[in-house]
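Engineer: Structures are listed in the sections that come next.
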Structure P
């Protein structure tokens, strides 16, 4: 449908195009993921200023023509998340969160819940900039990814064996089965300890602001479980949830 489009959006990615333009990948509240061109935005007198950079939350106006790219005709800042831009770990976390949303929800189908989930994650990264350690950052990133799985209809089975329904002796995780598995069904699975299992269940049941914590080895198991679920059921492979320490 051609014409004017007005919606809230988060800039997932911004790329130079031509002499003065930028191509934007946006995740919008009302239109899902879209791509748009911002003409002349790199000129010093551009009316858009710097507000079309990654991670800005905007009230944006777009024109939809016959081509695949929409055209940015107006933009007002809703939230700039300025503090996260001064903290390397928070900035990296924002980049990975936006990449995950862009890859897992890559169509123009609207998912307002995903849009607001991304905005909450960016706000948490902004609020925690400068004060969040590596383990806490990874835990928050994995809790966010589990929420994305839930929004995509891919939440893993955690209350009983995904293969036979057994509720005791849950010792492994199978991406193919779609969740935890018991000792009798563990062939082809990998170990998932009780703390990793607990983290996943609590992260899915709590708000992002109340994400659980876990030790490094347990978080590694959680990340592997998320990756296996995505690869088997969405055919998506994401970058690691957080940068690894040197």
Structure Q
């Protein structure tokens, strides 16, 4: 079972779009997927459920002591199991401060049961707070989306420092960056410059896949669909199909 967290403390980089379409693309390949939304904005949850309000959520998983099976619901149209989020999760940062194992609660919950999945995909908030640290401590692999825009690499060193601290202080030696994913590419000179800078800095960690700036990706998200069901022949769908293949190859 591979546990992949999608993380970047910079907002607006296609993090949730990547989480949704990676999970959907892997499910389409016949993989058994558990999606976990650890972002209080709950965009990952909306993309899976639309306006349907979830019952128990990741807040109940982390703070109220519920187990993964108890908080998991099945999204039949996508063939994905989901631990949903809602705005209640915004209070978890404070609630977790009083808990002894506050950094590793997700890892503990995931280890309590024999979970029958090929992949667990975890979406995180655009911060480096307690929720993101829980996600990192509960995962084995990290995908970092980077938008091909001005200041794209700003803050990445801070994320790398946090990852290193999780590895050392929380004893997660297997945690590693699976890849850097360039997103929102629009063929401008700025985008080309960012691609080169990203490649120069991260080398082979950069995925060959480049996610284009594509209106179909935004439309799919707003309609609570994956791009594969909403616009299967779009450039966005083609790019995320390629990413799925790369993730499988790097496993």
Structure R
């Protein structure tokens, strides 16, 4: 078994884990929809004295749409793009993380902790562009790699083309960009700690062991790629 950055890199379907993972994620989306569209936020405010309830419905609906888009992309990743195994620890651990940020960002953005709505502004348009652009970069880069690897002549070779020509881990960069936009859409700048923490985790926890794994698997081919390509942020690092 090849494990890098806390993830099992060995190939395998692990369909039960993936099905449970996506099912649990669907339950989170249903809860988010109840909070925003079913009066859940107002009920929570009354039950737990959290604040004033839903006071920024437009922003909350945008955040719910972001969660739905992320859920659909998650399904595409699990059942089409992801060749490696998903173990039960990853299934339940990431489900908890998804619940934390998807529900948490809706709670913050809905205005439950403030007295009134924040008008949609140019910053929100920019944030939405970041979310959609980051989502595209993450998924499109993975699709490019998937299609390339399906060619028999490419078996055993390291993919360095498409969006991965700009960054060795351009899919991770897409995550940082989309989460930056997602957090900005809450109207609360302190939520930007989430994409900052994510970027630091990629840089110092996930990428180093993954690069070591790729170097062992592809040898000189990977070393040439690493020498000419930024690791995470195109043109920067």
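Engineer: Given a computed value of 16.6 for mean count of other Cβ atoms within 10 Å over residues 150-157, which structure among P, Q, R does it belong to?
Structural biologist: P
Engineer: Among the shown structures P, Q, R, from which was the value 8, 30, 31, 19, 10, 3, 0 of P(r) over Cα pairs in 10 Å bins from 0, in percent calculated?
Structural biologist: Value 8, 30, 31, 19, 10, 3, 0 for P(r) over Cα pairs in 10 Å bins from 0, in percent corresponds to P out of P, Q, R.
Since every read-out is calculated from the coordinates, none of them should be taken as a lab result. Just so we're clear, the structure is a prediction, and the values are computed from it rather than from any experiment. Cβ atoms are built from the backbone, for glycine too; each structure is taken alone.
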